[in-house]
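So, here come the structures, one by one.
Every number here is computed from the coordinates shown, using simple stated rules; none is lab data. Since the model is a prediction, treat every value here as computed from it, not as a measurement. Cβ atoms are built from the backbone, for glycine too; each structure is taken alone.
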Structure P
Amino acid sequence: MLKASFRDRTRGVDVRIGILFSKLRIPPNVWTVLSLAPALGGFMALYNGSLAWGLLLFFFSAFMDIIDGTVARVTDSVSNLGAFLDGVVDRYVEFTLYLGLYFYLRSTPEVLLSHHLLFLFLLFGALMPSFITAYADHRHVIADPEKLRNIGGLMERFERLGVIYAGMLFGLADPVYLTYAVILVAVLSHLTALQRIFYVIREG
């Protein structure tokens, strides 16, 4: 998974960020909730046709999402509740991003599918991988927590957002690049869901 590799390579930077922002004495869970504010601002920017401001504000939201985890680790306040809250807020931020992109792209030329169908395909694809993992755990199909952690896949949240942000960046030159990024994420998200289904069947 790219996220784990990225975290390993930036561990020293993570610690410095955590130490710096822990001095503000803001609890990690508060940082988590606060990351919704720039995401909502990013949605409004995209809704009003500003891709540059949308990208900047969603980047800021992503940075705040990094802060909560680093502060939690530095202050030894990592908790199951914090991980739960982080995951829930992450999904709201991601949905807000996709909804904003829908409004931004609906006035641009369609590629392969209508914008309505494309974003339904994207949302369902983004939802299914985490649902499959959670449902396999809920039904005790895979009892080994280590196997669940290693379920992986082509396009997890970290990769989805990376491709989307790259598409937004190139979309500043031509929105069609953003549309291509959305299509790529949608297709690979569904392939990731299939990967996880087969993994659960094999390991269950």
Structure Q
Amino acid sequence: MGNSTPYRRTQTERTRASREKILQAAIEFFSKNGFRGAKLADIAQAAGLTEPGLLHHFPSKTHLLMQVLDERDRIDKQRVQMILQQEGNHVLEAFQDIVNHNATVPGLVQLFTVLVAESLVAEHPAHAFFVQRYQRTRASLVESIRKAQQAGEIRADLKAEDLAILMTAIMDGLQVQWLLEPETMDMRQAFGVFLNLLKAK
């Protein structure tokens, strides 16, 4: 019988695993307590690390917050791009998919909602992030809506700029109501009703 040596993860793999545990713990505590209320010591303990160990990967709470937000944005963009790159008219499907997915990750939705509310104060570390994020989101929506209007998927009698503002407002508003009443508020169905109003006849 040959000797089998147990597989040992590389340093890179261990580092990646530790960072992932920290990010998941940070999502939990930021979504429950906000940025101000979340404590690095609690996040570190939940990730199985000491606070100095956490700071080895993320040098400050602000840095950790921005990494959490960037990771959430990256995943959302990937989902949308996968649909939009398909052949045919899929803009409305992509919008619906975002809401459908958000309904499966209440922790991330709560994280976003809590931090947006906190960041209304200009001194909040994520204030500039969310201002720029909304600007990018509206610009991206305008581009997608215009293409869908040209393709005959979305009605053309409404300005793309107005629809982009309305769509972000409805998405965010539905998320707040859903977080408050998850048992009775069907966010996916309500957003689908809105999208039906946008379909070209």
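For which of the structures P, Q does the calculation of helix-only ellipticity at 222 nm (-39500 (n - 2.57) for each DSSP H run of 4 or more, over all residues; to 500) return -24500?
The read-out comes from structure Q.
Determine which structure produced the value 11.7 for mean projected area of the Cα convex hull in nm², calculated from the coordinates; the candidates are P, Q.
P
To which of P, Q does the computed value 2.0 (distance in nm of label points 7 Å out along Cα→Cβ at positions 50 and 122) belong?
The read-out comes from structure P.
Could you tell me which structure in P, Q was used to calculate relative contact order in percent (Cα under 8 Å, 6 or more apart) as 19?
Value 19 for relative contact order in percent (Cα under 8 Å, 6 or more apart) corresponds to Q out of P, Q.
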